[in-house]
Structure formats: C-alpha cells, structure tokens
Structure I
Amino acid sequence: MMTPSHNHTAEKLRQREVELAETQRLARLGSWTWDILANTVTWSDELYRIYGLRPQEFPATFEGYLACILPEDSERTRRMVEEALRTCEPFVETGRRVIRPDGEIRFVEAHGSVVCDDNGTPVMMYSMLTGRSPPTPRSSQAMS
C-alpha cells in the first residue's frame, strides 16, 4: 500500500523526469546509460530525436548505436569505448558523424564516464551527446 509519503516521493520523481526531459530537449542534449552487467542500454527521448529514431524501431544496443555512425567514424568510436572500458577513464569524442534514417548527417560530440567496481570491472557507462546539422553555405556566409 502506498502511503502519502510514497505518493509524494513518486510524484516528485515524475516531476524531475519531466524537467530533465524538457531540459535535454531545449539544450538538444541527449543521454544514454549502459548497464554493462545486464547488457541493457537506455536512451533519452532527446537522443532518439537527435538520431531521428523511434524507440520501438531501434535496438538500443552498442551494435545498433554503431550502425548509426558513418562507417568511416564507427571504428574510432568503437576503439574509444573499448579504451574507456579498459581504463575506467572518462572520454570525449568530437566530430563523430551520424546518419539519420532520412539521410541527414549530423555531427555529435560525446562526453562519457565509466563506473567500475572495486575490482576495476566496468559495471556502468554514461554518456551525453549534443548534435548539430553540418553548416550550410547560407549559414556559413551569415557567420562571415
């Protein structure tokens, strides 16, 4: 049975989730979490929007993620993630290009961290990404 205290806590948690989703949408910043032990990946709604995907149509797995990256960038991304898992160190990757289902190419910048247990075994990985479309000739001229 839920007590008034539990109801209040659950409502506060729902409100924080709404605030986080709206903040990510406004900032065009998406995030993902990889529970390495359970091998489950969770994407934020904004990350799906950046990649032009729908949750029900996309396998949120590491391999599915790599398939969204241009082939010439995907090996670099794979190596970066493998290195982060090996060292349990944070990572930053700039200039990664992803291709959306509509064919649009987006540049993303990723920042992430790995959580390791007391034995140095990776157990969780977190990352946030920002995405932008490549500059168009018109937008480049406007900046000059």
Structure II
Amino acid sequence: MGIEPARWGWLNRDAARRKTLEVLESFHHPEIHPDRPVAELPLAARQVVEICRALAARANIILMDEPSEGLSPLMVEKTAEAILMLRSRGLSVLLVEQQVGYALRISQRTSILEDGIIVHEASSEEVASNEMLLHRHLGTALTA
C-alpha cells in the first residue's frame, strides 16, 4: 500500500499483510487481495485501494477527483458508500465531481466554481433545493 512496515530496510511481509487485510475489511471487495497486483483490478477496486492507502497512512483529508468517472451505476453507489464511511470515521473528503446529484448527495458543503473562481458556496442541502441556482450555474435542475 506504499507504507509497508519495515525494519532496517527489510519488508515485514506478515505485518504488511495483516495491515492490508485490516484496512480492506471495511470495504467488502473480495477481488482485492494483498497478493493481487493492483494493475489487474477493475477501476472501482483500484479506487478502493487508493482509499485504503489513505486510511493506512492515517490521512486526515482525502482529495478525490472525479471518483465516479468511468464506473457503472452500481460501482458509483459503492464509491458513495465508501466516501460516506470515510466521513463517518472523521476524515475530511474534498470531492471534485461533475455529477452534481451524486456530489450533493454525499457532501455536506458545496462550492460551485466557474473558470476556477468560487461563485457560490453553501450547504449541499441548500444548493440541492435551490432550482434557480442550479439552473443558473449548471444549466439544469436535479433529477432523481
């Protein structure tokens, strides 16, 4: 995971395996196994591995850029569950996402940027319920 336990430069494989399995336990992805190369994993599983790396490193904040991109609807939902689980553990998640409904559903606060400038910032609930704001800045209203 990039932060393997070592002593005097020697990798402690047993400790690394235990730590990896401990972190992976929360995510219920049976295709992810410590002995399987990440390059062989599907895209959604690779994203879970990156989240697990942050957890193993005891990160306080995680930046996720378009975590739903290229995923099936089922995997998008699993990614949302993972993000909500991170939040429940007290981690801050900075999410950059173009799927507005998805982002508003899993976030607490929303900043709308245009040309790199924040043009509106509010609670996600407030943004989701303001059709005029959504139409003005996003060109559409949310759909279920």
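Looking across I, II, the calculation of relative contact order in percent (Cα under 8 Å, 6 or more apart) that yields 15 traces back to II.
Taking mean count of other Cβ atoms within 10 Å over residues 31-38 as the criterion, the top structure among I, II is I, with the largest value. Rg and Dmax of the Cα atoms in Å, for residues 39-78 alone computed as 10.8, 29: which structure among I, II? Source structure: II.
Computing distance in nm of label points 7 Å out along Cα→Cβ at positions 15 and 47 across structures I, II gives 2.7 for structure I.
Laboratory data are not the source of any read-out in this text; all were calculated from the coordinates shown. Note that the coordinates shown come from a computational prediction; the quantities given were computed from them, not determined experimentally. Cβ atoms are built from the backbone, for glycine too; each structure is taken alone.
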